[in-house]
1. Consider the structures 1, 2: one of them gives 0.35 for FRET efficiency 1/(1 + (r/R0)^6) of positions 72 and 120 (r between Cβ atoms, R0 = 25 Å, to 0.05) as calculated from the coordinates. Say which.
2. 1, 2: which one has mean count of other Cβ atoms within 10 Å over residues 248-255, as calculated, at 27.4?
3. Of the structures labelled 1, 2, one was used to calculate Cα Rg over 2.2 N^0.38 Å, for residues 80-135 alone, giving 1.46. Name it.
4. Have a look at 1, 2 and say which one yields 18 for relative contact order in percent (Cα under 8 Å, 6 or more apart), as calculated.
5. When distance in nm of label points 7 Å out along Cα→Cβ at positions 184 and 320 is compared over structures 1, 2, which one is greatest?
6. Quick check on the output: 0.95 is FRET efficiency 1/(1 + (r/R0)^6) of positions 40 and 176 (r between Cβ atoms, R0 = 35 Å, to 0.05), derived from one of 1, 2. Which one produced it?
7. 1, 2: which one has volume of the Cα convex hull per residue in Å³, as calculated, at 129?
8. For the read-out distance in nm of label points 7 Å out along Cα→Cβ at positions 288 and 336, a value of 2.1 was computed from one structure; give its label from 1, 2.
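Where a number appears in this text, it was derived from the coordinates with a stated rule and is not lab data. This structure is a prediction, so every number in the text was calculated from the model and none was measured. Cβ atoms are built from the backbone, for glycine too; each structure is taken alone.
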Structure 1
Amino acid sequence: MNVSAFLQRRNTLIERMQRAGGGVAVIPTAPEQLRNRDAHFPYRADSYFQYLTGFNEPEAVLVLIAGAEASSVLFCREKNPEREVWDGFRYGPEGACAALGIDAAHAFGEFEPKLADILADQPALWFSLGHDAPFDAHIIATLNTVRAQTRAGKRAPPVIRDVRCELDAMRLIKDAGELDTMRRVATISAAAHLRAMRFVAPGRFEYEVEAELLHEFRRHGCEFPAYTSIVAGGAGACVLHYVDNNRELRDGDLLLIDAGGELSGYAADITRTFPVNGRFSGAQADIYDLVLDAQSAAIAAVRPGATFVEAHDAAVKVLAQGLIDFKLLHGTLESVITSESYKRFYMHRTSHWLGKDVHDAGEYKHGEQSATLAAGMVLTVEPGCYIRAADDIPEAFWNIGVRIEDDVAVTVGGCEILTIAAPKTIAAIEAVMAEGR
């Protein structure tokens with residue numbers, strides 16, 4: 001664990017709070033979630049909490065005090081030898097304090113009374129109300145405890161600010177360590193897509209392909225898939241969030257795979273589309289190359305100083321013109337874009353931020369202005385084209401769903417495609433698939 005990186009982030013947040021008048025920030029981790037009866041889902045810490053601490057135990061809260069003397073306080077589970085026999089190692093307050101570079105640590109059960117003392121006479125509480133209703137109740141109870149001491153001369157914070165607004169801005173720019181982790185998880189995820197390409201054949205089932213992806217993620221150290229993998233053959237590829245993954249793959253269909261691993265809390269997000277039988281048909285190749293051209297245009301628009309929306313606009317222009325050329329849309333390029341008739345075949349945005357969350361923290365607009373790209377930002381570039389069977393569509397195009405997605409880091413000189421190892425030209429894909437035949 002790189003303690004210095006987490007310490008720097010905590011100090012940066014405290015400095016941002018101080019510039020806004022100071023106060024106390026409260027950042028809880030995620031609660032454990034029951035799957036059924038007494039079995040829990042695999043635990044995953046809250047992204048904001050993890051970003052500031054690197055601590056992955058449940059029942060923990062970070063408190064940052066941005067006063068004349070700044071300090072950090074962690075509340076976590078106590079050491080418990082009996083529970084550690086069943087559930088594994090716990091740091092305990094003393095161990096966590098030393099391991100994480102925190103100024104002070106206390107047992108989780110002491111959170112409310114100690115927080116009441118910390119909040120007294122502070123100018124502001126920095127907390128994100130509404131994200132976790134049960135934890136909100138703890139905060140409200142603590143504020144009421146402080147308010148009840150008015151006659152003793154204590155005052156509750158008069159202002160509540162959303163701490164995530166500051167953290168979102170911080171998380172938008174990745175540091176060198178974060179980018180290294182994202183390169184690693186992108187490489188692992190690209191290898192999983194390669195494995196899937198070599199494995200796929202008519203008669204296999206989507207869930208078999210999903211198993212190949214999960215195997216590759218885990219054997220290279222990913223703790224989880226970053227999201228539920230989409231393995232969509234045939235008409236399923238025209239369903240944007242298809243996750244049934246239970247159909248038999250048919251000769252002549254395309255297979256769309258949207259899947260990425262999560263490593264040390266950071267996500268990859270890759271989509272590749274390829275033919276089940278290893279060879280693109282004429283109509284499939286036409287639409288595939290159109291989407292690939294749209295992606296190339298979008299990636300070319302990713303650079304410092306460009307706006308976030310420029311990549312999307314570049315992709316739309318290429319897609320719309322191609323759909324006109326194939327007589328799937330009618331009119332001029334300007335009219336098709338203005339009327340948004342292209343959305344019949346391309347209905348989603350081209351990009352989203354990527355990091356600790358698949359749809360990562362960060363604003364896309366400031367007022368009416370699109371966010372400006374800067375070095376250190378990471379975004380996906382993922383145009384697509386989805387053609388469902390319909391009377392006004394030539395049958396050769398029916399059920400062709402294509403999306404091509406890469407993870408792209410903005411650099412000082414332009415951009416870096418983190419997922420470059422996953423092949424995406426027709427020639428490269430067909431060559432890889434031939435290896436598995």
Structure 2
Amino acid sequence: MQTPVLADPWPAPRATAPVRATIAMPGSKSVTNRALILAALATAPSELSAPLRSRDTLLMAGALRAMGTIIEDGPDGSWRVTPADLHGPASVDCGLAGTVMRFVPPVAALANGRIAFDGDERARERPMGRLLGALRTLGAVVDDHGREALPFDVLGRGSLPGGTVVIDASASSQFVSALLLSGARYDEGVLVVHDGKPVPSLPHIDMSVAMLRQRGVEVDDADPNSWRVRPGPIAALDDHIEPDLSNAAPFLAAALVTGGDVTIPGWPRQTTQPGDALRDLLGQLGARVTLGDKGLTVAAGESLTGLDADLHDVGELTPVLAALCALADGPSRLRGIAHLRGHETDRLAALAHELTALGGDVSETPDGLVIRPRPLGAGVFGTYDDHRMAQAGAVLGLAVDGIKVENVATTAKTLPDFTGMWARLLGDPA
């Protein structure tokens with residue numbers, strides 16, 4: 001299917017009636033990219049069914065292919081991953097994908113040859129120094145010319161000693177996951193010890209640990225801020241990828257904004273995805289939330305209330321939640337999310353600026369945002385090449401006339417058909 005050419009900025013559709021829809025989510029980006037890494041390091045081929053195919057996951061597949069992994073496309077959208085000897089020279093395009101720029105270098109250390117990493121302009125500003133330093137501690141050769149950021153080269157020698165590394169992962173849980181996912185292939189395994197402020201997005205580390213254990217890897221995470229991966233084989237596993245729960249956020253938010261109800265089929269009853277926190281957070285905003293055989297249904301309550309919540313573990317939900325808070329009946333405080341300043345953009349500054357530009361009253365705090373609702377008006381909502389910002393703009397457009405979203409195509413990072421799905425949400429089959 002050819003991707004439609006979209007006007008820029010994109011006129012966000014205004015809801016004229018309560019939204020009542022069932023919207024299926026494609027596979028989880030976080031699970032897909034972890035599954036690709038583990039399949040590439042496994043002892044035999046693996047089949048990944050229902051994987052997400054978006055910019056981030058295609059970049060991950062491209063990175064692994066560049067180093068020799070065989071990834072074949074199935075007619076049903078599946079991927080068959082066959083491990084092979086990893087080698088260079090190779091070039092890895094990270095785009096703006098944190099999972100690629102952080103998960104792939106520890107794999108590249110196991111390759112033979114030079115692996116060059118680079119990405120989008122903003123990607124060169126995202127923190128990488130602590131991970132690169134950790135890889136050096138474990139025996140890797142990394143050439144970053146002192147930048148502690150992209151671009152850099154990993155000079156693989158076919159194996160890595162591994163061992164113990166102390167790292168400050170307060171900027172991103174991906175630093176820990178990156179080392180754990182490849183650690184079983186290191187000669188001594190890996191013991192990662194975090195030393196610093198609390199690690200954000202701990203559910204993502206739990207996801208990495210669970211997926212390793214599913215593949216027979218021994219992981220000890222009994223002690224706080226410590227994760228040990230024993231050396232050994234990573235078993236092949238045919239895996240069905242769960243729906244992406246974080247990408248469900250704007251669609252579920254539409255129920256609250258329009259006074260309707262939205263169902264996401266296939267919502268797992270047990271999951272390590274941080275997006276599952278939407279059940280509780282939307283309930284705090286006044287929604288009626290039901291998880292049943294048909295999936296997760298969110299229906300608007302009597303009012304859209306304010307929210308006082310610590311989002312430290314679920315920071316990726318912040319932009320959509322901030323949009324809801326800007327439309328709520330009372331003030332909100334979103335806490336524990338200082339690390340969002342190092343994401344695809346400085347999300348705290350971006351949200352404060354864009355909501356204020358539409359007439360909102362938003363101020364930054366050292367670790368979050370305070371949002372005091374005021375009537376919003378028309379304007380262009382800037383996205384800063386950030387897919388979550390674009391989703392937030394679409395949510396605002398449901399309730400505010402004249403909202404236009406700049407570069408809505410950036411949603412392809414994790415949800416390629418966002419605008420088509422948004423149209424179907426509103427009853428437009430186009």
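1. Details: 1: 0.85; 2: 0.35.
Value 0.35 for FRET efficiency 1/(1 + (r/R0)^6) of positions 72 and 120 (r between Cβ atoms, R0 = 25 Å, to 0.05) corresponds to 2 out of 1, 2.
2. Matching structure: 2.
3. Values: 1: 1.46; 2: 1.17.
The value was obtained from structure 1.
4. 2
5. Working: 1: 4.3; 2: 3.1.
Comparing 1, 2 by distance in nm of label points 7 Å out along Cα→Cβ at positions 184 and 320, the maximum is at 1.
6. Only structure 2 yields this read-out.
7. It traces back to 2.
8. Only one of 1, 2 returns 2.1 for distance in nm of label points 7 Å out along Cα→Cβ at positions 288 and 336, namely 1.
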